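Multiple structures follow.
Every read-out reported here was derived from the displayed coordinates using simple, explicitly stated rules and does not represent laboratory data. This structure is a prediction, so every number in the text was calculated from the model and none was measured. Cβ atoms are built from the backbone, for glycine too; each structure is taken alone.
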Structure 1
Amino acid sequence: MILFISDLHLCAERPETTAAFLRFLSGPAREADALWILGDLFESWVGDDELDDPFCASIADVLSALTGSGVKTSIIVGNRDFLLGKRFAARSGTHLVAEPALIEWNGHRIVLLHGDAQCTDDLAYQRFRRRIRSPLSLALLRLLPLSWRLRLANRIRQRSESATHDKPSDITDVNPQAIEQAFRRTGAEWMVHGHTHRPARHLLAVDGLEKQRWVLADWHAQATWLETSADGLQARTE
């Protein structure tokens, strides 16, 4: 069984979400063969020196306990935690995987994404995304002291939340053509992604072929995940 989660936005200020994550790791996740985290595990992550913070270190350690039990855990970074790096992966025992990731399950080809790259109607966000993830920007960010990066992340997050609130909902959702393009490029039958916080199962046709797009939910006080089952994929909540 494979489990998929995203958009937990873990931080010390949201203990109820952290508690849900701990219950999930000690319960449903222990029964799985593999766990995929499709972005935004953390509310923000500005570099692996955040592991010096007790809260961040504790999350890495509980993931290490899961992977140590034999559950292969893979992470696709999101827009909030794209600076997760090798030190975090080593401590947590997880694998950082570039998107799009392709997996096979029971004869089905599944493409896994965070989802923000497919929100192509949000032109301002896409411009920012290209700039902040450029090699030069990443190199400069890593040169800044941790305290500066934390303040910068907080300012960016506040501006992003304000801007998103003022945008029409369709602008901040995935673009249908971008989704079709991802299906064509990968040859996948199913897609699983997060980012938009609009959990749903969408049925569509691409070049006459039936496809399924599953959108993961964000987390609050309860764990929510998608899992493989005899009938395909199934959304679950604790």
Structure 2
Amino acid sequence: MNQEKKIRFKYRIKYTKGPEVRFVSHLDLMRLFQRAVRRAGLPIGYSHGFNPHQLMSFGNPLSLGMTSTGEYCDFEFTREEDTEEIVKKLNSVMNDGIEVKRATRLSQTALTAMADLCACEYEAILSDNVKPETVAEKLPEFMAQKEIVVMKKTKNNLKETDIRPDIYSIENISDNDTAKIRLVLAAGSIRSLRADLTVQTFYDFIGAEFNKYKIKFSRTEMYRLSDEKFVPLDKEVAMK
């Protein structure tokens, strides 16, 4: 095969997932994007073998029921495309509730979004049984703990796990009437911590009843590590 035909042009898009599609599963979301890419006429590459599939990969799957303003998907195209045209073409055929915000051309050596991921940021609007003044008083005490041991589900059973190293920060962003927090948690193939488990652990700490369906979770960003700092997944990865 001609070597030139093997060249792939890598792109990363950032998109939002609104309340209209918060109950769309990750598998259905993948199918939605596959259809959108075909309808948009984008030159997506395909894998080889008996069952070729589009060369597309996503960042950390979003939990069912969450919205997001910071989701990522990588594409490998067979030819170069203008990044603004990618955004325009995808948005013209995309389902309601999903909006592509920008596209970035990646270098050939760039890691996939999932491989590069090290942390996710979330915002949680807490249930009515937790008051802003309780968060202001108790959150510093919660974060001051040296260990936070929980029962974490593994493939085969439950295991005691210290999640404190995977909580990078929790910030109180409550207003006068509503308790809200912002969390930055470990994410990726090596270490990962769910936002709902972290919030449940805080509820247990303050003695409040936890019902995740009464809490509004939103993922606001996914981060990679660059010079020992967290930066969004589409920053400092563009082809130079």
Structure 3
Amino acid sequence: MKFIKYLLFIFNLLFAVSGITLIITAGVIQGLYSTYLDFLGNEFLSAPMLFIIVGVVIFLVAFFGCCGAVRENNCMMITFSVFLGLIFICELAGGIAAYVLRNDVDATLTENMYKAQQQYNATGHEGVTETWNIMQNEVHCCGVLNYTDWANTTFSHGVNVPDSCCKEYTVGCGLNMILSPDADERLWTVGCVPELAKQVKHKAGVFAGIGVGIAFIQLIGIVFACLLAKAIRGSYHSV
């Protein structure tokens, strides 16, 4: 029984570390999703938020499990196993949700970006304008599928692109660039959907992998907890 107890204690320490890792990873991914919320939609924040909550619960449950293992308390071990089972279900669901959303990224981004593009530089839509500028500057892209998409917006008047599309930013550098023969040299010509989708899909894939990976590791914890609970009951009966 001592071997199982110490093994479960070590497992819970690792489990607590995995909870902290999950919180940090989810926070980083949520930060990315929040930056581009105008393009992604609220549904993309659900998985990171779920994993942040689960990470906090994992940390608390790991502490509870350590106490139960040290005290050799049968009731605490059973409760610990139940909590692990619930967390397992949540993580598995979150991992699957992240993977499913990963497949919807291109369509969601394309639809939302075309809508948001019409709001660029419009009164009352300063947040959308800032999001476009941040994305085009950081991701090195321009427009939805390519820089000529800006020609169909009220802002462009058929000839202008935002200054954030310029490889070398200066105020007014995007004026008349759609028709300029130097556009390919002076602008980020690739569209933002392919570039941003690549980033989001990668992070969603990592997210799903971490969630499912930790979920299956928890199955080992459930087995250990049940074995320890059984051993504790056996020691009670033998007394």
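Odds and ends about this structure:
- Mean count of other Cβ atoms within 10 Å over residues 37-44 derived as 24.5 - corresponding label from 1, 2, 3: 1
- Label whose coordinates, when mean projected area of the Cα convex hull in nm², for residues 13-60 alone is calculated, return 3.9 (choices 1, 2, 3): 1
- Structure (1, 2, 3) behind the derived value 90, 27, 26 of Cα extents along the principal axes in Å: 3
- For helix-only ellipticity at 222 nm (-39500 (n - 2.57) for each DSSP H run of 4 or more, over all residues; to 500) computed as -11000, the structure of 1, 2, 3 it came from: 1
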